[in-house]
Structure P
């Protein structure tokens, strides 16, 4: 199956199923899903809107924190990639 990115010009081909991911130049370096070639789909990244505090969040190449990416397919079906943060704990 052939995959493309709707946000940059990366293309790939694989015999394995599942979702292809790549570091997307069009989304400032976030790891984003690719879509099957010829599909009517878009991939959008959404910024975190809450307080980061001590969270280790996913950042793009511009230093902006993101919470998730949504792939919207032509039939209205959506897939979501959650960019889950981690926290730091200091044990004394």
Structure Q
């Protein structure tokens, strides 16, 4: 998207990453995109971002995906993956 000239806004709670990853992406791409450290399930934050930014499209990568862990703690996965998607919609 950056190569195509789009401005992007990133939202991530960094539950399985770090701000270093965001810094590295900015350095590699040479683009200083907006980054919000927040949880997708936080309705107030999400509403504020959509009110503040001009967002035309969304790509949602905020799902948890470890199969073994999802069997062990399915409610965490349900809350994150389904709950997050519902808030976004």
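With volume of the Cα convex hull per residue in Å³ as the yardstick, tell me which of P, Q scores highest.
Looking at the calculated values, the largest one is P.
Which of the displayed structures (P, Q) returns the greatest value of relative contact order in percent (Cα under 8 Å, 6 or more apart) on calculation?
Top value of relative contact order in percent (Cα under 8 Å, 6 or more apart) goes to structure Q.
When you work out distance in nm of label points 7 Å out along Cα→Cβ at positions 40 and 72 for each of the structures P, Q, which one comes out largest?
Going through P, Q one by one, distance in nm of label points 7 Å out along Cα→Cβ at positions 40 and 72 peaks for structure Q.
Tell me which of P, Q gives 0 when you compute helix-only ellipticity at 222 nm (-39500 (n - 2.57) for each DSSP H run of 4 or more, over all residues; to 500).
The structure behind it is P.
From which structure (P, Q) was P(r) over Cα pairs in 5 Å bins from 0, in percent, for residues 16-63 alone calculated, if the value obtained is 4, 16, 24, 21, 15, 11, 5, 3, 0? Before the final figure, lay out each step's value.
Details: P: 4, 16, 24, 21, 15, 11, 5, 3, 0; Q: 4, 15, 23, 27, 23, 7, 1.
Structure of origin is P.
Read-outs throughout are calculated quantities, based only on the coordinates presented, and are distinct from any laboratory measurement. None of the values given here were measured: they were computed from a predicted structure. Cβ atoms are built from the backbone, for glycine too; each structure is taken alone.
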